[in-house]
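Engineer: Next up: the structures, one after another.
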Structure 1
Amino acid sequence: MDKQGLIDALRDAEAVKFGEFELSHGGTSNYYVDKYVFETDPHCLELIAEAFAERIERAGGHAGETKLAGVALGAVPLVAVTSVESGSPYVIVRKQKKEYGTANLVEGDLAEGEEVVVLEDIATTGQSAVDAAEALREAGAVVNRVLVVVDREEGAAENLADHDLELQSLLTASDLLADAPDDVDV
């Protein structure tokens, strides 16, 4: 993976913003990585899919052997393009069961004992990835890894480790903000 190429692509797409931002877990930050910007940019998606597919293959997963999982809604574009790039099928994990239709928490074909890698956009606390892994495990999957585009380095790795999950990131906040303005805290 060309780490600098991905950093440049996210910056060129203006996915990294500076100011005062409220985060989904309730905290605040003086920078924001806008997943909707990089998840709707074809060049960024291509680079992310290539990097995720490379990570999956490097860990011994070959096309079709390792199932992927994306957390709805944010990781669905990421898991879809990575599935195409890697040839690996995927499932989608909902944050809550829908109240109609099949009422599934996990959408797609998942077999008992199947190895699944969770893909996620940004990890701050890692809780949504933990919740997804638990739902997959309850459905019979074996889940040991979470791949994210950006680890904000705010406790996600530790939280995931507490749930027997390894966090692997394409980039960290330190990578993305290496030449950020002086008033930006990483």
Structure 2
Amino acid sequence: MLNSMETTSRTDAHPLGPESRHAGTTRILHWMIAALVLATWPLGYVIKFVKSDVSLDFYLLHESFGFLVLWLMLVRVGNKLVARKPAEEGPALERLAANVVHGLLYLFLIVMPVSGFLATNAHGFPLSWFGLVPVWSPIGKSPDIAGTLSAIHSWSAWALLALFALHIGAVLFHHVLRRDRTLYRIL
């Protein structure tokens, strides 16, 4: 009896085997990017509300984190091409919706930092990554396109927030309402 209870406890602690979970690199990149976006998005949003003497510090952090998100997303795209992926589960319509939302998340997690990086350069403020490494830009100060790039960046941020809400809503749907093991695939 005790032996079967120990087995149950171990099974409950790890609800999925390794073959049912995303690869370790996928899980690490997912959570690193999520943490960075959860830090970067609010920093960018509050910049207009902070005092001017600290706003440059907020910009530096926002841009530096965003640039890091870009590079991690490029690594993640490469990882997606080679990493083991668990079999898709659930109804076809749910799988399609999940694939569309994930694809759009990938798209906006690349478009947003690229447009932000180019916008700051077009406004005449080249990026110095965390104040340590000057980053070359393909464009210099270009006031004629700066506004367009800033608008793309801003709209991308709002689209990303909406997609994030859909993603979290789906996580809660699966974990709380359905009580299935979808969440454990990325943990």
Structure 3
Amino acid sequence: MTLEEHNSRKSKTYKMLLIFGMISILMIFAGLTSAYVVSKSRPDWLSDFELPNAFLMSTIVMILSSATFILALKSIKKANRNLTTIFLITTFLLGVLFVVLQFKGFGQVIDSGYFFTGSESSVTTSFLYIVVLVHMAHLLGGFISLIVVIYNHYKQKYNASQTLGIELSAMYWHFMDFIWVYLFLFFYFFK
């Protein structure tokens, strides 16, 4: 077996393992959104609840972060290390902005008089709180992966022919982006 064949097999194996992990995460969110649908019949359901603007802004930021990750991967494949660095760091900063906007969204929900826990909470806002926090917990894995990629890029472990680490991290980041867009649309349209 040549080195190229070995690297190809390694790449396929790592990507398949990541896909299996992402499928299990998808099942978590499918279960949570299914429970949300079933809970709609409860008497404390808020049918007039509107998502705050911060959640829309965070969705736009998350989509932009996926675009910058794509540009980072394209840049390293063209051996443009400086541009890759810029796009990786921009992706990280957009991810941080996403989290900040999520917490701002929580604040806007509370400012509207809705609470997530306690006697003044409702099942609607409690579900929103749980689902967003579970998403952010999984996004933490994306941040860790991205930090490792930035560090490895700084140590010059990636080049035009060796991009596996960036590809795996980008796959997970795009997946978390997809999950958030799904959740946002679900909460926005399902009332």
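Laboratory data are not the source of any read-out in this text; all were calculated from the coordinates shown. The model shown is predicted, which means the values in this text are computed figures rather than measured ones.
Engineer: To which of 1, 2, 3 does the computed value -28500 (helix-only ellipticity at 222 nm (-39500 (n - 2.57) for each DSSP H run of 4 or more, over all residues; to 500)) belong? Please report the intermediate quantities before stating the final value.
Structural biologist: Working: 1: -10000; 2: -24000; 3: -28500.
Derived from 3, not from the others.
Engineer: Right, here's the next one. Given 31 as the derived value for relative contact order in percent (Cα under 8 Å, 6 or more apart), which of the supplied structures 1, 2, 3 does it correspond to? Let's see the in-between values first.
Structural biologist: Details: 1: 16; 2: 25; 3: 31.
Corresponding structure: 3.
Engineer: With Cα extents along the principal axes in Å, for residues 47-86 alone coming out at 48, 16, 9, pick the structure among 1, 2, 3 it was computed from.
Structural biologist: On the way: 1: 28, 20, 14; 2: 48, 16, 9; 3: 52, 13, 7.
It must be structure 2, since only it matches.
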